[in-house]
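Chemist: Structures incoming, each one as structure tokens.
Readers should treat all values here as calculations from the given coordinates under stated rules, not as data from a laboratory. Since we're looking at a predicted model, the values are computed, not measured.
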Structure I
Amino acid sequence: MTNFSMRLFYLFCLVLIPLSTRAIDIPPGQAVAPPPGKTSIRFELNSVQVGEKYKSSESLNTGAELGLHSLGVQYAGSFLIKNKLAGFYLNTSVARAIPGGSIASQDMETGVTDSAAALVTWLLADKEKGRYAVLGTFVILPTGDYDSNRAINFGKNRLAGGFQLGYHTRLAKKFDAMVTTDVIFSKENDDYRLTHQSYKQKPLYSMQFTLMHHIDPSLMLSATYYLYNGGEGKLDGVSLDDKTKRKRYEAVLSKRVKSGKYFVYAGRDQETENGFIEDLRLSLRYQHYF
């Protein structure tokens with residue numbers, strides 16, 4: 001395959017792969033049970049720099065780059081179901097893709113992404129000991145912009161959903177830890193890419209390990225390590241041999257100010273066996289509580 005053909009192929013696959021189904025990560029401290037009747041709205045700016053594509057841990061050396069930038073909003077609340085604490089959230093975003101490197105001459109694209117909704121319940125909420133266990137069910141709705149005749153898309157043209165289990169515990173006076181695991185299932189996209197093939201993805205599993213340090217009652221610094229496995233795709237029933245084996249890390253600084261909370265996220269992939277590597281991920285978030 002010529003360099004031109006490789007770069008063109010890279011462009012065709014670029015956004016469909018980074019925005020393919022991935023786990024829904026739990027922010028540090030999110031497993032702590034809120035008071036019932038609490039609601040919040042969160043705004044976030046996300047910027048992801050996508051780099052080389054890897055196949056069996058080997059770089060394909062396309063020289064292409066892509067910047068993915070999004071503005072998202074989430075509405076969340078807590079309530080009681082037969083004296084059991086539960087919660088929900090709804091979120092969506094708009095995004096822009098900016099090609100760079102060897103594909104810098106390609107046009108930018110802007111569109112609405114798929115939306116997500118979740119219902120969660122706390123299996124354990126011991127505020128005195130700082131122990132919490134939460135179980136969630138979520139669904140990802142195909143509300144995003146999608147056109148199989150375009151190389152760059154922000155929607156996946158398929159329904160997805162899954163389950164998530166999180167556990168938060170106090171380690172010491174100023175240190176907490178959180179462990180979560182989840183699985184996500186996806187329906188079929190029957191009009192995939194420029195060839196209009198049928199695409200199906202196996203379940204994707206993930207785990208995250210978070211250590212939190214409370215610098216003071218309103219300021220927290222955390223570090224999270226993520227592991228992803230599974231999610232192999234099939235085109236018209238033929239395996240793509242692209243099983244996800246991905247590791248990444250992230251640091252978060254959060255500050256509580258009156259009825260609001262500010263977050264700064266920074267992270268990147270450590271390694272990926274198949275797919276596109278994230279060279280950098282930055283996020284700024286503000287959450288207001290009512």
Structure II
Amino acid sequence: MRWFHEAVDRLHGAVLSRLVPPVFRQGLDSPAWTAHLAATQVSLPVLTARRHYTITTPTVVGTVTAGFQVRWGPRPDVPVIVYHHGIAEMPYDKSFRGICRGMLPTQAHLVAIRAPFHRTWLDVRSGLSTLAHFMAMCAVAVQLGEAVRQAVLARGARGSLVAGLSLGGFLTILHHLQFGTANGYVPLLAGPDLAHALLATHWRRCLAAPPLTHPGPVQALLDWRQAFQVSDTRRVRPLLARYDRTMPYAYHAACYADSGVPVVTIARGHMTGSLAFAALRAHVLACMQGLGPLKG
């Protein structure tokens with residue numbers, strides 16, 4: 001069935017390339033990652049029993065809106081899982097709801113982060129218009145994930161995992177590199193080099209011309225392999241799909257192997273893997289149980 005999984009990935013990319021305006025069509029100029037983080041000032045509302053929250057925050061591209069939801073666990077002292085969605089995932093919590101079924105709601109507080117530019121499809125078009133907008137989106141999502149993680153811990157949670165799918169898996173790795181505060185990191189269908197997915201796979205057809213002829217800015221801001229290799233990767237537990245054409249298995253498995261990180265593999269593609277909720281959920285549960293006692 002390899003042909004099926006790969007064909008679904010290629011078809012998905014072909015359809016999006018016709019529906020979505022070229023990515024980074026309005027420019028590649030962007031400040032460094034550190035400048036994006038410094039410009040992002042996340043301020044959380046008080047967490048209550050309600051589920052959904054919205055925030056606004058300044059960024060280098062102006063004030064943006066993001067959000068999150070919290071599904072409280074059965075006791076204050078269970079761990080918290082902070083989850084990042086994929087690019088252009090609509091609704092933003094689709095994979096979150098698919099993965100966080102069964103035993104997970106009884107074992108953890110569950111947090112889903114809504115990155116900027118993910119309220120509607122029109123928002124996504126804005127978020128992909130420039131490399132600076134894209135990096136601002138990543139900076140807000142990572143900062144917000146850490147702020148909510150700390151807030152839930154302050155209410156009694158014992159331990160935390162950060163997880164994410166596709167782009168969300170890349171954001172999970174950025175959280176690991178920027179903060180390293182969680183007990184475990186679970187990137188799903190993703191690796192530390194997002195530039196490769198944009199520049200060297202079928203997703204090339206979605207890019208505007210400048211990134212293809214002058215890939216340097218994309219490479220500089222979205223290839224984190226070197227930083228990942230020198231980080232403490234013992235808490236990183238990735239899952240990859242063997243027939244993935246968006247985050248090619250051989251490339252990203254090699255990235256993890258270079259850092260001594262074992263990889264769990266499923267026989268799916270990127271799109272079919274993103275819908276394999278039972279397998280993704282089993283991996284998250286195994287990561288919770290395999291990291292030993294979780295502490296705040």
Structure III
Amino acid sequence: MNEHRISQLLDEARYYEAHRMWLHAVQVFERLIQEFPEKLDFRIRLGNVYLEMGNLAAAELVLLQALRHDAQNPDIVYALGVACSQSGDLDRALFYLQQLAGSRSSKVQYALGLIYWRREELAHAERHLRLALEYEPEHIDAALALGQTLLRQNRPEDAVTVLRELVARVPDDVGIRYTLGLALVAASHWEGAVLTFQTVLQLDPDHDDSRLACASALMRLRRYDEAEQMLQAMLIRDTRATRALIALGRLALLKANRKRAEEYFRHVLELEPDNEEALEQLRYFAPQGKSSS
């Protein structure tokens with residue numbers, strides 16, 4: 001096989017990868033590996049194709065075969081770490097990726113940060129995510145993960161700082177703005193949270209998590225009428241929206257309307273008889289402390 005034919009096959013593989021035609025890409029790389037078993041790049045790329053397919057066992061097998069040819073190859077070690085991480089084997093993922101922990105590669109530091117995050121070792125996660133941003137300041141996913149990590153560490157003010165900077169760079173990303181809203185809530189910045197969730201709803205009117213969070217923040221500000229309008233809008237779209245009914249019940253309690261609150265909670269149980277939130281709330285409406293059903 002001459003260089004021209006190799007180039008043609010690689011162009012075909014790139015086309016198949018770009019169009020998510022994974023089986024065709026596998027066939028191309030298997031042919032190249034058969035012709036050039038010593039070229040590790042073809043094995044690495046085949047492993048990555050298997051990862052994209054979700055065939056983690058095949059990806060790991062191909063990459064381990066490549067590793068036997070070059071035990072120090074950082075691309076192989078990284079791909080193996082990612083494969084193990086995606087399969088849920090975080091210990092093995094760390095075994096591979098910690099070998100690259102001194103790398104100035106943002107993707108390596110980001111991968112390590114995510115693994116530590118999933119292991120709930122948040123100080124380690126923060127360190128690696130900050131390194132990822134040091135090596136690649138525009139790494140949006142690393143910045144978002146850092147904000148989420150700071151939130152889980154009960155450091156909402158720090159999370160707000162990181163996420164506000166990120167929102168300035170990616171103003172139309174709904175997920176990032178929603179996470180900023182959660183950080184503002186955690187920091188008790190209710191006005192800012194309301195404005196942030198309202199912006200999310202402008203971008204995505206069906207983002208019910210933001211609608212509920214916004215209504216909750218409005219309740220904190222005693223802007224009860226606005227909160228009720230927001231929750232009723234959910235019910236207009238979906239009359240079985242139990243989360244909205246629960247929130248309306250709590251709002252009725254804030255307005256000292258116990259009768260209306262009980263009606264909302266009982267309606268929830270008509271829709272979901274095992275709804276724990278509604279059952280818990282109705283305990284306080286039962287005479288002499290007996291549970292309602």
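Chemist: The value -12500 for helix-only ellipticity at 222 nm (-39500 (n - 2.57) for each DSSP H run of 4 or more, over all residues; to 500) was derived from one model only; which of I, II, III is it? Intermediate values should be presented prior to the final figure.
Modeler: Numbers: I: -1500; II: -12500; III: -24000.
Structure of origin is II.
Chemist: Another question, then. I have 13.7 for mean projected area of the Cα convex hull in nm², calculated from one of the structures I, II, III. Which structure is it?
Modeler: Comparing all candidates, it corresponds to II.
Chemist: For which of I, II, III does relative contact order in percent (Cα under 8 Å, 6 or more apart), calculated from the coordinates, equal 18?
Modeler: I
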